[in-house]
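**Student:** Below: a set of structures, written as structure tokens.
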Structure 1
């Protein structure tokens, strides 16, 4: 998928909501029905609900663990449960959605069985980095949208619908709940960012045609595991810290994937989540974390791999499959590849 440059005639409208932007994009495709924009509105509604709950987390009983465990074997936070319920509720009522798959659910959910108008599959992590809520660190929601697999019938084959390569995504994005709430998404025609204006309750276009710098000055990785990283990762980090790429890099690591990637997207550099001795396959989930981030990265002119192979080419074997992830600008990615 080739990155998209901003056209010379790009409008400079001072106020464009995400709904207006999606409808504007749809006009590029004759015969578009509008069902996709209605699907996206389910995501924006759910994430506004999540943002409101995150904002009030310190004032209500929403800090801490819920007490249960998710399918990953991780303790569910109270906000994990709420965010998952919000996403499931707001998307399940969209007629165009056939299947929903979440980090918090063991199996995908068929939400519109038998409806011939149900064309889409939505895979998501409702609240990435939720353990950081208690210390007021940015968290986020990631999502990936696919069309139903070729030959799938409306009343079956839901695993085949979900287990598609990232290259088949029709849209992907994330919402970051930080000092402001920001939605970043792509439909394969560039990457666009929208900031939630609390005065009007709408996501407003604030970053049009985002491009990741070819070379940045930051690298982001949990260096406490350095000794257990594979040798190419150690070699790369040693080079980047020594200035061998022509400049001095600074380390920046938050511990919330969405926040770390968002900085990399806007400021450049590289974000690495290597395999370790305890997680030899990597720790991030391929379908609803790595794939949407990789799609956005490539559309913004960057590179996304699992260390050796393009993320969007990986064929998933299970819904909660894990992977390593390396995303960044072209200069950093090329140097990383030379370390193998």
Structure 2
């Protein structure tokens, strides 16, 4: 008989974390499950660790595939899974022992075949030796469809609430995958694109109040690098513009920030990408100046090319530039005084 739940642990060169992640699956109080380890072309000892775990518990299965990214690994894992309910887990994260049983206990009266459960989580910070240096509790709470969509379109550092549907927190009925699979062309922001597609397709997202997942942050996380993530946020907004333009107003916070950053950094390529999708005003000088004309934004960008950074941005001001600005301020102040006399 097929298990009710399949928990898919995707791993790429994360042998040091894998055992803890898998053991959190095996220690679930809900036992009618299988644990699928999907090795996405690792070059470390992931296979050896997985084979050891298979000797501990027959519910563990191991699959190796050529490297294709986390979306490819998740889609592959889903195709191997036997369960009616699906959970994805990155190999460097773990879940609470009661997560599965608690989330399934919320099924009463729901259309299970069109349901995704989501929950609260802890963000756990690790140093090079895997010691925990900090923990941050993230209480998501129950959100409407529109609230979920809007939050998914805002970068975390610009939001005042936790990321709401972390993949590690979700338990999904397998039927939803007929509406949306993971986009294998994306190397980042998969955890935004995937639930956005499901929400747009009418899938029911149900909040279950448990701290169910523990999401680690460490130096090897690619998402730590804004230079890497920036291009994918622009791609996300370009996709919304081309396919779901009615959602573009919900992207305003992110697009506004990116436009200002490309001007500050004189990033012509990304500025030209953003100027094509702007559908709302851009604010400058702590929202004191509103610009809603793309042609004027181009003028501002051109002026930025010939304006020294320290004049416009405090972060670029060292002792010497502070002195120059102070002298300039005194000179203009004296001229102003003379004009009054």
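Just so you know, all these numbers are worked out from the coordinates, no wet-lab data involved. Keep in mind it's a predicted model, so treat the numbers as computed, not measured. Cβ atoms are built from the backbone, for glycine too; each structure is taken alone.
**Student:** So semi-axes √(5λ) of the Cα gyration tensor in Å, for residues 26-129 alone, computed for just one structure, reads 29, 17, 9; which one of 1, 2 is that?
**Tutor:** 1
**Student:** Computing mean count of other Cβ atoms within 10 Å over residues 138-145 for each of 1, 2, which one ends up highest?
**Tutor:** Once mean count of other Cβ atoms within 10 Å over residues 138-145 is worked out for each structure, 1 has the highest.
**Student:** 2.5 is what came out when distance in nm of label points 7 Å out along Cα→Cβ at positions 122 and 282 was calculated for one structure; which of 1, 2 is it?
**Tutor:** Source structure for this number: 1.
**Student:** State the single structure among 1, 2 that was used to calculate distance in nm of label points 7 Å out along Cα→Cβ at positions 194 and 210, giving 2.0.
**Tutor:** Derived from the structure labelled 2.
**Student:** Taking 19.3, 59 as the value of Rg and Dmax of the Cα atoms in Å derived from one of the structures shown (1, 2), identify that structure.
**Tutor:** It traces back to 1.
**Student:** Right, something else. If helix-only ellipticity at 222 nm (-39500 (n - 2.57) for each DSSP H run of 4 or more, over all residues; to 500) is calculated from each of 1, 2, which structure is the one that comes out at -12500?
**Tutor:** 2
**Student:** Still on this structure, I have one more. Assuming 19.5 is mean count of other Cβ atoms within 10 Å over residues 98-105 as calculated from a single structure, say which of 1, 2 it is.
**Tutor:** Checking each candidate, the match is 2.
**Student:** Given 21.1 as the derived value for mean count of other Cβ atoms within 10 Å over residues 18-25, which of the supplied structures 1, 2 does it correspond to?
**Tutor:** Comparing all candidates, it corresponds to 2.
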